[in-house]
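What follows is calculated from the coordinates using simple rules that are stated; it is not laboratory data. Model, not experiment: these values are computed from the prediction. Cβ atoms are built from the backbone, for glycine too; each structure is taken alone.
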Structure 1
């Protein structure tokens, strides 16, 4: 994997499955993460699995355009 230090990676669906796996991989590569999921507890759990990685967590339903716009801000 390439070095992702100094990069910010946004992952939706980060509470489980592919989103969680991506969060782990990018964290291992040194990225700063913005993790979003509709399930607050699940995205919190993902964050807890990342050790000292820089990661912000957000509750966002990507089916709601206004919520996505707010998340982007």
Structure 2
């Protein structure tokens, strides 16, 4: 899954610390850390909120591509 890589990339591109993102999502900093390390995956509702925060599609968060890109 690309989620952990995309989360870390988007968080850093937006100059957010793990703690700052955790505060926005109402979770612990440790949860963000585990998501970025691929140890755990957030529930769908949180993935949707993360996508909204970073203004990307859920498809991008999970698959690493834009929703309108074709499957090859």
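Looking at relative contact order in percent (Cα under 8 Å, 6 or more apart) for structures 1, 2, the greatest value goes to 2.
Taking Cα extents along the principal axes in Å from the coordinates of each of 1, 2, which one would give 36, 22, 21? It would help to have the intermediate numbers written out before the result.
On the way: 1: 33, 22, 18; 2: 36, 22, 21.
This figure was derived from 2.
Computing distance in nm of label points 7 Å out along Cα→Cβ at positions 8 and 32 for each of 1, 2, which one ends up highest? Going through 1, 2 one by one, distance in nm of label points 7 Å out along Cα→Cβ at positions 8 and 32 peaks for structure 2.
Structures compared: 1, 2; top value of distance in nm of label points 7 Å out along Cα→Cβ at positions 24 and 64, i.e. the largest, recorded for 1.
Computing helix-only ellipticity at 222 nm (-39500 (n - 2.57) for each DSSP H run of 4 or more, over all residues; to 500) across structures 1, 2 gives -17000 for structure 2.
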